[in-house]
Structure P
Amino acid sequence: MSDNHDLILKNLNLKITPKRLAVLNILADELVFVSPEEIWRKMKSRFKNIGLPTVYRILEELCEGGVISKIIHPTRQLYYYYCKNLNHHHHFICMSCRRVEDVNLCAAKEIEKQVAGNLKGKVLSHIIQVNGFCKTCSQKKAPDES
């Protein structure tokens, strides 16, 4: 997988460094969204002098390049997720187990029409994130609701 990560960094015109590769590997191994602090803790065993700002910088570089997705938690904490789906899509975020699922539906065209027509503006980009509970977590909560 590291060869693929080398190519990702090369395509972003980023220098292929052990720290950038480590961040990509950590994110690729996760099935849930993770915080910069969690990534930093995992990296400290390999890179003794790595600082949290370095991890944030790498995450932002990867986000700007579209390689990873930024997850904005309702608490305003930022998390990150490595999504292998390169097509335009959005995400459903489980607030309980932190799982991330692709949502292959986008209403951007309708939103763009609304903004252009009613607000006389122009849409440059959009982010749609749907928060909730996945099927498994919803079923765990169901008995309490009866």
Structure Q
Amino acid sequence: MTSAFHSLIKRLLEAAFSICIGLSILLFPLGGTVGASEPLMSGDYISDTVSVAQSLQETIAIPEEAEGKSQAESESVQLITAYISRYRNRSQVNQSMSYTTMQTALNAMAGHYKTFSNRPLPEQLKARLNTELKKAEQLAIKES
């Protein structure tokens, strides 16, 4: 009789334990806070283009030996991703000269940072990026 009682208690405890584990697995992700940051893009194509171009030009101008250079580069890649994601599928924007010029510069910059993360931007690429970013900024303002 006691062995049957112990067996029943053991089964109930195992079932209760399984239920607790299952519930904690299901509910644990819901208990955390969402660390969503502000959106990087405002939704205004012209102001976003100008601000992204200026931000990337500032990143390019940071000396290689400066502290925080790698942090600025990774933030630039995030900014590039946000910009391309925001405007890539918008037909009223992605057909414009400013967007095409901007996309060329962004692809070159992000490609270098992702592929050669431990190497500095070559001087030729810096000059090309600065030229294209300035041109895209001017075109965006002119198209408005």
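Here are a few things to note about the model shown:
- Among P, Q, structure where distance in nm of label points 7 Å out along Cα→Cβ at positions 80 and 96 as derived comes to 2.9: P
- Here distance in nm of label points 7 Å out along Cα→Cβ at positions 16 and 104 was derived from just one of the structures P, Q, and that gives 3.2; the source is P.
- Value 4.6, calculated as distance in nm of label points 7 Å out along Cα→Cβ at positions 40 and 120, assigned to which of P, Q: P
- Set P, Q, criterion distance in nm of label points 7 Å out along Cα→Cβ at positions 56 and 88: the highest-scoring structure is P.
- Label whose coordinates, when helix-only ellipticity at 222 nm (-39500 (n - 2.57) for each DSSP H run of 4 or more, over all residues; to 500) is calculated, return -26000 (choices P, Q): Q
- Of structures P, Q, the largest value of mean count of other Cβ atoms within 10 Å over residues 48-55 belongs to Q.
- Computed over structures P, Q, volume of the Cα convex hull per residue in Å³ reaches its largest value in Q.
- Read-out distance in nm of label points 7 Å out along Cα→Cβ at positions 24 and 112, computed value 5.0, structure in P, Q: Q
- Comparing relative contact order in percent (Cα under 8 Å, 6 or more apart) across structures P, Q, the highest value is found for Q.
All of the numbers you see were taken from the coordinates with simple rules; none came from a lab. The model shown is predicted, which means the values in this text are computed figures rather than measured ones. Cβ atoms are built from the backbone, for glycine too; each structure is taken alone.
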